[in-house]
Structure 1
Amino acid sequence: MLIFKIFRADEWAALRAKGETAGAPVDIADGFVHFSTADQAAETAAKHFSGEENLFLLGLEADELGDALKWEPSRGGALFPHLYRTLRLEDVAWAQPLPLEDGTHQFPAGLGI
């Protein structure tokens, strides 16, 4: 199952340069890396990245993250994937720009988002 992480361009560049990251500032503050499922990604973008340009969408295979990935309730009881270790570049299956058009982030086709 694919899960998704939205990063700002500088956060994605830092992961590529260093090979690992504790995540965005919110991840560091919370002590885990936040992810979204396909059903949650658009809402996450709208709520936490409204109007932001220069974003990247990262796709990761949940099964490959092992026991460090926990599914925990948030936003009215929905289960969200949280990673309790650093995010490694090798964890990322792919990354693509997440363009903003007319105020809405345009997710790649075929992901069910």
Structure 2
Amino acid sequence: MSSGATGLLMVFFSTQLAEWFGVSESSGFAGVGIFLVAFAILVFAEARSHPHRKGRLRLIIVMDIMWVIGSIIILLFQPFSFTSIGNVLTAGVALWVAGMAYFQFAGLKQLQKEAGV
């Protein structure tokens, strides 16, 4: 849910986000927003599937971890020179996504335990 909502916000408010982040181009925010909406559809589809597909769960977890790593790289090396607000939002989303990855991984381990794997 949060990925989809964030994605829609990024698509529809990309210009405002670009201002908050201190960048001149807003298309990157819209592009990331479209990706997040697609990712949310993947997560929703997997959440509704029974039995869960462990490969798809692993993919979702890996994508979340990649998001966190990318955010850390952006925060450390500042390739886009975000404003303080942009840095705080980037860090906040990364923490949220890290939490999601942690709980997804714990859920995957529980599924494997129940399946005797």
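Taken together, the values in this text are just the output of simple stated rules run on the coordinates, not laboratory data. Bear in mind that the values here come from a model prediction, so they are computed numbers and not experimental data. Cβ atoms are built from the backbone, for glycine too; each structure is taken alone.
P(r) over Cα pairs in 5 Å bins from 0, in percent, for residues 8-63 alone was computed and gave 4, 16, 24, 31, 20, 4, 0; which structure, 1, 2, did it come from? So the calculation was done on 1.
Given 27 as the derived value for relative contact order in percent (Cα under 8 Å, 6 or more apart), which of the supplied structures 1, 2 does it correspond to? Only structure 2 yields this read-out. Kindly point out which one of 1, 2 the value 1.04 was derived from, the read-out being Rg/Rh (Cα atoms, Kirkwood Rh). The value was obtained from structure 2.
Quick check for you: by mean projected area of the Cα convex hull in nm², for residues 40-103 alone, which of 1, 2 is greatest? Largest calculated value belongs to 1.
Quick check: -28500 is what I get for helix-only ellipticity at 222 nm (-39500 (n - 2.57) for each DSSP H run of 4 or more, over all residues; to 500), calculated from one of 1, 2. Which structure matches? So the calculation was done on 2. If mean count of other Cβ atoms within 10 Å over residues 16-23 computes to 13.8, which of 1, 2 did it come from? Structure of origin is 1. Of structures 1, 2, the largest value of FRET efficiency 1/(1 + (r/R0)^6) of positions 24 and 56 (r between Cβ atoms, R0 = 35 Å, to 0.05) belongs to 1. Could you tell me which structure in 1, 2 was used to calculate distance in nm of label points 7 Å out along Cα→Cβ at positions 32 and 80 as 0.3? Structure 2 accounts for this read-out.
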